[in-house]
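These are the structures in question, set out in turn.
Derivation of every value follows stated rules applied to the coordinates shown; laboratory data play no part. All figures in this text were calculated on a predicted structure; none of them were measured in a lab. Cβ atoms are built from the backbone, for glycine too; each structure is taken alone.
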Structure I
Amino acid sequence: MAEKITKDAIFEAVLNASFYRSTGATSLADIANELHIKKASLYNHFSNREDILTQTIEMCAEYIKTITFIPPDVESIAKKYSPETVLKGIVNRYFKMHEKSPLFQIYTFVESQKYFNATAAAIVTEEKDKIVRQTEQVLLALATEGKVVLTKSSSSYTAEWFCSGINDMLNMYLIKRKQIIMCNPAAGAGQLFTLPVDEKSLDAVDAFVDQFVTYIK
């Protein structure tokens with residue numbers, strides 16, 4: 001049976017075990033139990049627990065690189081819709097992406113490791129920088145259409161300000177979502193896909209966007 005267990009399956013087991021127990025409290029036995037194998041079988045792929053965590057973080061980095069904050073046709077969207085509609089659509093999509101598997105588990109895993117692992121810290125920094133750059137692209141597209149007042153010199157700072165608020169709200173949003181899951185363990189992993197809609201938090205995000213747009217119109 002050990003030969004049938006892939007690295008990807010082990011990565012998934014690490015993320016699932018860490019999601020419910022925390023990374024520091026997750027042992028090799030916990031990972032093996034997720035896969036219904038003996039702990040010794042993990043050594044067919046990894047040298048030790050640290051090696052498993054290191055390679056899991058590297059896998060997370062590759063996955064996160066594929067996540068984009070903005071749609072590829074942002075220029076046409078900026079031309080068609082109001083700044084409020086454009087930014088609310090982008091942010092709401094981003095929030096909902098993060099509460100689904102595997103991004104929910106990946107996000108919480110990397111965030112928990114950023115204080116202890118240089119690679120995890122770099123992932124967080126690179127992701128924030130990417131979101132700021134992509135937000136700046138959106139804002140400049142809106143400015144080109146005359147829908148906001150923004151200069152090239154101020155766009156980076158303005159995007160960073162916006163993303164700082166969004167990042168804080170995303171963290172709080174996911175904390176609340178995870179607490180719901182942790183309080184209902186009987187639902188299992190499937191609950192990641194069946195969480196009730198958190199209208200209050202999403203309304204707060206929309207209100208933040210509305211307030212932000214008033215400053216750049």
Structure II
Amino acid sequence: MVDGIRGCKVYVVVDDGITIIDTGMGGNDKKILDMIKGLGYGPSDIKRIIITHCHMDHTGSLHALSEATKATVKAGDADADAIEGTRPMTVPKMPLPLSLIVPILRHLIKTVPAHVDRRLKDGDTIPVLGGLVVVGLPGHSPGNIGLYSPSKKLLFSSDTLRMKGDEFIKPLNYDGKKAQCLASIKKMGSLDYEIMLSGHAKPIMAGASKKVAAYAEQLTKEG
């Protein structure tokens with residue numbers, strides 16, 4: 001995980017070259033490249049950049065990184081047009097004060113569109129970590145995806161769930177897309193993994209899928 005990033009968490013995977021998962025807000029590209037340099041690699045070693053969804057706190061540095069590295073950009077099919085700037089970015093339904101702050105940020109901070117080389121679909125596999133499986137998790141955004149490594153028992157979960165301390169809380173857009181969000185959380189809970197690395201929350205390093213399944217059951221009972 002890259003330190004000092006504005007926006008979401010950015011993950012670097014060293015396997016079959018370098019894979020970057022998400023990019024944070026704009027201006028993070030130097031920090032990401034410096035971290036990779038510290039590992040003994042350069043821009044040409046970065047083979048792919050995977051975007052878990054189209055929001056600006058995940059895509060802000062994508063254009064700069066793709067220009068600097070010429071890496072292949074991959075993102076969920078239903079979010080690719082928003083990342084490329086050919087359709088508006090969907091904004092999740094949010095509580096106050098976020099619902100007031102985000103429109104202001106979108107006006108002040110312009111994200112440069114970037115080309116998506118491969119549009120990912122549920123079940124696609126990326127050749128890192130023993131086969132990183134794309135898991136479609138719509139709700140937070142139409143093309144929101146997770147990335148699941150069965151062999152490493154690891155899930156990159158995007159913003160599908162939020163946490164407050166050690167407890168899960170309803171994701172942004174749950175009230176706006178309840179059926180989709182709940183189905184995605186149940187889908188996450190049905191997988192077998194120990195470690196969950198999310199877009200914003202602290203990592204869960206043991207028993208992650210069981211905790212997600214229990215929370216999905218709690219949400220189902222709440223109706």
- Message: Matching task: 62, 33, 28 is the computed value of Cα extents along the principal axes in Å. Pick the structure from I, II.
- Response: I
- Task: Could you tell me which structure in I, II was used to calculate helix-only ellipticity at 222 nm (-39500 (n - 2.57) for each DSSP H run of 4 or more, over all residues; to 500) as -23000?
- Result: I
- Note on the structure: Computing relative contact order in percent (Cα under 8 Å, 6 or more apart) for each of I, II, the value 21 comes from structure I
- Message: Say we calculate distance in nm of label points 7 Å out along Cα→Cβ at positions 100 and 124 for every structure; which of I, II gives the highest result?
- Response: II
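Assuming 18.1 is mean count of other Cβ atoms within 10 Å over residues 148-155 as calculated from a single structure, say which of I, II it is.
II
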